[in-house]
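Coordinate-derived values only; no laboratory data. The model shown is predicted, which means the values in this text are computed figures rather than measured ones. Cβ atoms are built from the backbone, for glycine too; each structure is taken alone.
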Structure 1
């Protein structure tokens, strides 16, 4: 059976049908979205329960009259808050709630990365659904959220820290070796929030899956290995070699990610000199990889500044540019959990205000570093 979402929007069904179609078209029949117009909160709750729906999609603006000429005096956020309360008292089963709206300030405020807001699991602007890649990602995320909720609901509510590996294995799909390298604070946080399904999923999604550190995306992996993907025809072959190191837990369908501890173990097993990966330049890393494999068509990343370190290790959150942390600026993000790696900014992204335009500011402790980097790297900023 497909996963079913109840979509509450004050627009007529004919007006939102193209949004629904754009999202469902990427599901292969695994997702169904049913639109209803506004009604009382109790009526929406009853429709959800009687229809055996798996999740909610809610618009922020709900002030237009429905087919019976009725109006309501609440916004989508108020409805979401009411539903979360109903879930706490067990009148509604724990379920994902997604904000789909053109009210941009609300979409931005309740972005999924802001887990402290504790209302929505995921937010999307309606107009962005016209972008096929965003529509596809929303489709996959809607499915993944329901699967995550169901998995967490089935976790045992008791068990000690000695049982951590077994308890969280359905969530993280990890091996015992991978579990050893996961920050104990993150594991404890998940264990402590098992009974609060929404908070558990929010922590997992925003501060582990979408965070840098324990897991790495393809872009991050290439940077840490010193490889330029665009000029390396053997890159896909190398990824195939690392297939067993892929993250296979909840939300793994959204984007390929790898357990970096596994990659480092492979490195130590295949680097005869025992040299630390991060201490080497990109050229040196690629040379080791070529010697350890049959992949000759791998090219090293190159720098873009004068006097730049080629020990690339991180990526700019705005531009994706690979950088040595020595040449990067930390972003000021008070919401980072203790187990999350810092977020970095490229100097040009800061000087050109590209970073500030999308909401990133330099960490106060790195403010003085801007002048030092500008003098040493001599960036071309117009």
Structure 2
């Protein structure tokens, strides 16, 4: 299959959507498909080989096409859409267009079906809910007005009803989309994943005599809850913290966390690594004794298929997380993770203490998560997406 994968992002990108884009395309290419990635050039960092940056083996199945677009965001978006139109309307070149961006799917569906390939959209959230609660990440403005929210609703409806194929990353999102816009066919749920080493082997959990280390990996957006982990560490004397990640462009969030650590008297107990390459995250996680996902409970996290959770599971370390519906789609309390009351610093600290004080529990949780993450690797995910694409391209 010749797949045009459209993502209006600079590439390679250090954030989760960059990792997702690379892993999805690499997994589809590994199944014998040709994936033509239409992305933007990276004008921020020195030239980097994307495959090496993400630790993906070289492959002839991926073609990286950098749309020549520059300037402020609105100009870049217009230029990207023009490039997309030029490529999409060459129908004979592509079997399908696959995109994780609502505006790209919505725009492509406005073009006559006879002049374009089928469109498959992968949805990670419900954009109106995201824009209403975190408008600066969607609109770039401090508040999303009624006009913008209405336009997002119309786009969601158009793509749900019109796309030839539809992928959601959580079951909760699929349920809500169906409630809003009705039932549709050719729709699957495919959570995010992790790349697994075929030779990986579980090593029984053992802390030894050193002070315990609790780690968080990811960016520092307030909804990710890293500040709640710091507050929990203040209730856990003798426990060290390891904060992996953060992005230079989000310096204000990083400074806020460091200031909070200082105010809580944690400066000597918490290490901030700064941004690390994606292929170095897993080794860093293995330096910890407990891994924490303190994602807050909010309308826009209801649909989160957090990639850090799959990294945590693959690390062979026990997980403590807030008990959100999206998290329960992947792990369960007492079997593969310790789930605690959402938003409660005291419950988070108690959950961490439970795991640290009970090595048998820690080992049981870590081993179960390590085994179960085989259901969430990128290769297996690509199999499900491939089946949908085949159904779309070759309908019975």
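Ranked by mean count of other Cβ atoms within 10 Å over residues 270-277, structures 1, 2 are led by 2, which has the greatest value. Can you tell which of 1, 2 yields 5.6 when distance in nm of label points 7 Å out along Cα→Cβ at positions 62 and 326 is derived from it? Derived from 1, not from the others. Structures 1, 2 were shown, and Cα Rg over 2.2 N^0.38 Å at 1.10 was computed from 1. Source structure of the calculated read-out (log10 I(q)/I(0) by the Debye sum over Cα atoms at q = 0.09, 0.11, 0.13, 0.17 Å⁻¹, for residues 94-301 alone, -0.50, -0.71, -0.91, -1.18) within 1, 2: 2.
If FRET efficiency 1/(1 + (r/R0)^6) of positions 174 and 374 (r between Cβ atoms, R0 = 35 Å, to 0.05) comes out at 0.95 when worked out from the coordinates, which of 1, 2 was used? The read-out comes from structure 2. I have 11 for relative contact order in percent (Cα under 8 Å, 6 or more apart), calculated from one of the structures 1, 2. Which structure is it? Of the structures listed, the value fits 1. A value of 0.15 for FRET efficiency 1/(1 + (r/R0)^6) of positions 86 and 198 (r between Cβ atoms, R0 = 30 Å, to 0.05), calculated from one of 1, 2, originates in structure 2. Comparing FRET efficiency 1/(1 + (r/R0)^6) of positions 230 and 262 (r between Cβ atoms, R0 = 30 Å, to 0.05) across structures 1, 2, the highest figure is found for 2. For Kirkwood radius over Cα pairs in Å, for residues 118-221 alone, the highest value in the series 1, 2 is held by structure 2.
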